[in-house]
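Quick note: the coordinates plus some simple rules give every number you see, no bench work behind them. This one's a predicted model, so the numbers in the text were calculated from it and none came from an experiment. Cβ atoms are built from the backbone, for glycine too; each structure is taken alone.
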Structure 1
């Protein structure tokens, strides 16, 4: 994706080119850490970012949302608006091209450019819905259903039938334990839905419920 595909004012695109840095980073690069201030807001031109919370006492993670191409991080925006430390971790899920926007410019451009203001509002609306869905899943859905749905979403997100995650990594994504994940995956394998392999899960007949 290029800046011209974002449907922004021509003058703003020029400001983005003059004030922002474009970088290409490999997968598993940390972009934000809980407890640290945000100096730049990442806008994804290509690739994918995973945003999550980490409970060090329980040694668990909980996935909040993914940031795909053409979008940015709501929680990073919140931190920059309030001049507060980040409450989340953000890491690249695959090689990504990012536009790093200085936090000082975000509010300035909201006032100056209507399309940028709408972009920020849409970011909040989209992420708000995703966070509500996460809360709903944690509160009301059984872990078996959450695992099943995660695997279906993985297929749609990456367009692949091989989930390159260990049982522990999948447990971190869903905020549970490796033992629970292993039990559920073995049940799905017995049903012919998946095939377990070393370091990955092959999706066979998995369909969305």
Structure 2
């Protein structure tokens, strides 16, 4: 499978990342480049997807960047792994739900490799961990599809500052919390991105 793997060591500016993906989408649509999987981090910021509401901003002093991905408001920052992609669904089944399911499977199987059991939820999109009796979100998914090419991506909380979520209603869900991998299991997540990419490529083939 001809997919370029890109990894940024330094934090990438959000608007630069989106512009890069949109240019890549146009090039891919004209068969000028490969598909893309890109892992990176952002500096601290809040983004609002196409179905977000003003009432989900609890701290009105924070700056919100409006974006064209699906979903609601979320937080990005150091210690959170972002996986962006530009994937051509015309090469596969033109099935957005199946593609979302591929992402969910990828995250769940990667976390299982690190001995963390998680689940997907059709009603509340994302990946969830049962912390005692409470479900908490460990990964958020936000995708946009244009010309049957899927882009934007998903984020996984590894060791980021969870207090930052207090300024918003994360993903519009006010009765469930958020959690990071470090809070679940203090172990090394050094090769997490490699395992994630490996699983993503494997699942895209199926």
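Things to note:
- With FRET efficiency 1/(1 + (r/R0)^6) of positions 7 and 183 (r between Cβ atoms, R0 = 41 Å, to 0.05) computed over the structures 1, 2, the top value is the one for 2, the highest of the group.
- When distance in nm of label points 7 Å out along Cα→Cβ at positions 103 and 167 is computed for each of 1, 2, the one that comes out at 4.1 is 1.
- If FRET efficiency 1/(1 + (r/R0)^6) of positions 15 and 143 (r between Cβ atoms, R0 = 25 Å, to 0.05) is computed and equals 0.00, the structure in 1, 2: 1
- For 57 (percent of Cα pairs over 21 Å apart, calculated) the corresponding structure among 1, 2: 1
- Parent structure of the calculated result -14000, given that helix-only ellipticity at 222 nm (-39500 (n - 2.57) for each DSSP H run of 4 or more, over all residues; to 500) is the read-out and 1, 2 the choices: 1
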